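Any read-out appearing in this document is the output of simple, stated calculations on the displayed coordinates, not a laboratory observation. Since this is a predicted model, take the numbers as computed values, not measurements.
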Structure P
Amino acid sequence: MSKQNCRMAAVQMVSGPRVADNLAVADGLIDDAVAQGAQLVALPEYFPIIGATDADRVRAREDFGSGPIQDWLAVTAQRHDIWIFAGSIPLTATVDDKMRNSTLVFDPAGECVGRYDKVHLFGFTKGEESYDESAFIEAGTELVGVDTPFGRVALSICYDLRFPELYRALGTVDLILMPAAFTDTTGRSHWEILLRARAIENQCYLLAVGQGGRHENGRLTHGNSMIVDPWGEILDRKMKGPGVVIADLDHARIAEIRESLPALAHRIL
């Protein structure tokens, strides 16, 4: 079956500690994206909750397949007749005091057709700024690609961006999904260059959707959500604050680049 072109959107947010409030904000932004013709919409990492502490996210976790966040995602996808890539939500782990940081994919019928649990857990210390995701997250163990009418999508979350072997292990894809809550410190130095590199080396589109701004807990996330084409060109972006980034996925563009520079076919390793 031939792959369809599509209009895709990244919904940038500045999520807070109240799930209901965050879902209401996401609802309005998705309405805006759909009004602009979006058929595929991606939400950022931790879109339902960024609380005062990591434990707040753990307490908000749901069992896979049931819960208010997943119910909202299913209803929203069905209501708008769109694909929703839910950047990440907290799901139950096998360890009582931890969570899985998980991307869920919902089709236009409201069915969950894909799940990816973040495999690379972020650790960073610089001065007074410190993060250790392994303290409250249980790492996933499987890499996941999802087939859609618009092509094959590689799922990844935030820190995964620094590990190019993840995407090569998934084979040839048409779109890389990168939801994130990148710190502003690392984001200013590395976010854009890593995104463009992943798109260029895999000769595919990349949809990067971030948390972007000052959160109620004081944390500053980088934002700079963007859509990158297979040549590394940035088609649209938003630096800070809630909003929508939108562009078209064009399979003729992918084919043109892979034909003129057949780097994927030339790979030895």
Structure Q
Amino acid sequence: MTIFSSNAEGLVPFIATKQYKEFKEICDYVRRKRAMGLIHGKAGAGKSRAALRYVEEQGRMAVNGESPVFYIHLEQTDKTDRAFYNALVATILKQPPENTTATVASNEAKRLLIKYQYEFVFIDEFQFLQDSGLEAVRTLWDKLHIPMMFFTMTEFTGKLVKARYDQLRTRIVKVFPFDTLKIEQIKRDLLPNLDKHAHLTYSPTQDDAEAIAKTLFKVTGGNFRDIIKILDQANELIELSLLARKHVLKTKPDEAPPDLYTFDAQLIIEAAEMTKGLGL
């Protein structure tokens, strides 16, 4: 028996949904205009996954073998201009961040972006930036005119309407809301594309297909990250039941083997309760 170790990337291969195609069009537009764009949505909606997919789809640059789209994922500590520039330099160089001054880090970040000929910058978790960090982003764009796409929580967009952010906000030419998945997308696009090595067999035409999709939507609200967690837990439960059954058949052949889990609505509910109980 093949034991499948599932994870967000392995269990569900990337699916080019209609929303992702629209997202690509927005990115391509901002890139052509050498402007700024903003992608917003709930935590776990799939914004980061879409960003990384777009990065990976680009051809590699001869100068460094990297994608021409540079992606940086900010941490909660990357709030100020100094922290932002140091994080930017560290990500480009793929090394731990130093703690140089904002001026030194700023000059180095600009030098590296030019040196490696990046054509587009993705800044994920944009909401972590405070005033000086946001000003650093605007200044970087003013100096290099390199197009930028920001990824953030929907509630952060309300902050940008304040007058003191006018110089940054007016440079944003496209805003795109990244929605959670609908029931039909779960049923038609996501579940049929589960990894072939997983134990979660599913077909949109099976009798309980609608019940499975509706239950998964009910317990997750269509949140992609939560869907993956629950599917991962469900897959593990089936795997464990297979191992338990195999063990009993081998060591206690006279006993009735335990029942196997099957991928159905009830298993989704059980997996959801377990992930909730574990704080996942």
Structure R
Amino acid sequence: MQGKYIRFSLVLAILITLLAGCSSVKLGYRFVDNAIRWKINDYVSLNRQQSAVVTRRIKEFHRWHQTTQVADYAKFMERKALQFEQANLSAADFSKIYDEAFSIMSVSLDELVPVITDMLLSLKTEQIPQVIKNLERESAKDLKKDFGITPAQRLNKRKNKMIQRVVKWTGNLNKPQLEMIAAWAKELPVDKEVRVSRQSGFLEMVKKQLKDRSNPEQFKRTILAHVKTPERFSSPAYKQSYAKRKQRTLQLMSDLYNSLNPNQKSRLIASTKKYQMDFLALVPRQ
């Protein structure tokens, strides 16, 4: 639920999508290392030595992740399948589910971010302008995607994305459920100035850090802090906007869940168990 401002930790979205409903976990997971490498290529062209090092580190991260983390994903899905047997779940219940998933993913951040920061520290001075230019380009592209369209288009886009996410788990939605999502989409605050300010602030932080890497350990700590705890660096206006968005979305999840008919609920539980089995299939054999 964090804002979509550009940051290198977005490569972790590849892993998060596995929890969010990727169509083929087993197939997609096997290409995670390549996907991370491709994401890095969006920002910087590495020389042969740098490329060899970062490729090796990413493969090591992938092996570590598959060996130590995938089983935890399967256990998470197993717990959720049991929880989804309950008659009703509140917004507070869904907040706990979100926090639990984020906590699991945070372990991977601790392993992946050093790979990225070490790569950034290895860059030569002449490579830095390209990284900054690409960061600015991707940031502008990100903002244009959300604000370069009409309010009606943005509303429709938000609504349809949520429908697609929910349908992956529950199957087709009925009219009242679709109306719940439509109401949610209308009620979410659209704080363009707050969003732009926050994204610009993060971009300026990264640019500053890239231009002065004289203290590697401080560089690593700063990047990790901004990635893992971005709320520490957010303005009061953004925190307020984010809190509204999060609470309204958690309430939507509760309302939708509590409205599921028997077939939809069975589909949700079956989908969750399928992801559990997919993750279990990825756990390396002893």
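A value of 39, 32, 25 for Cα extents along the principal axes in Å, for residues 63-182 alone, calculated from one of P, Q, R, originates in structure Q. If log10 I(q)/I(0) by the Debye sum over Cα atoms at q = 0.10, 0.12, 0.13 Å⁻¹ is computed to be -0.61, -0.88, -1.03, which of P, Q, R is the source? Of the structures listed, the value fits R. When helix-only ellipticity at 222 nm (-39500 (n - 2.57) for each DSSP H run of 4 or more, over all residues; to 500) is computed for each of P, Q, R, which one produces -26000? Going label by label, the one that fits is R. Taking log10 I(q)/I(0) by the Debye sum over Cα atoms at q = 0.16 Å⁻¹, for residues 79-142 alone from the coordinates of each of P, Q, R, which one would give -0.75? Of the structures listed, the value fits R.
When relative contact order in percent (Cα under 8 Å, 6 or more apart) is calculated for each of P, Q, R, the greatest value falls to R. Tell me which of P, Q, R gives 1.34 when you compute Rg/Rh (Cα atoms, Kirkwood Rh), for residues 167-206 alone. Clearly, the read-out refers to Q.
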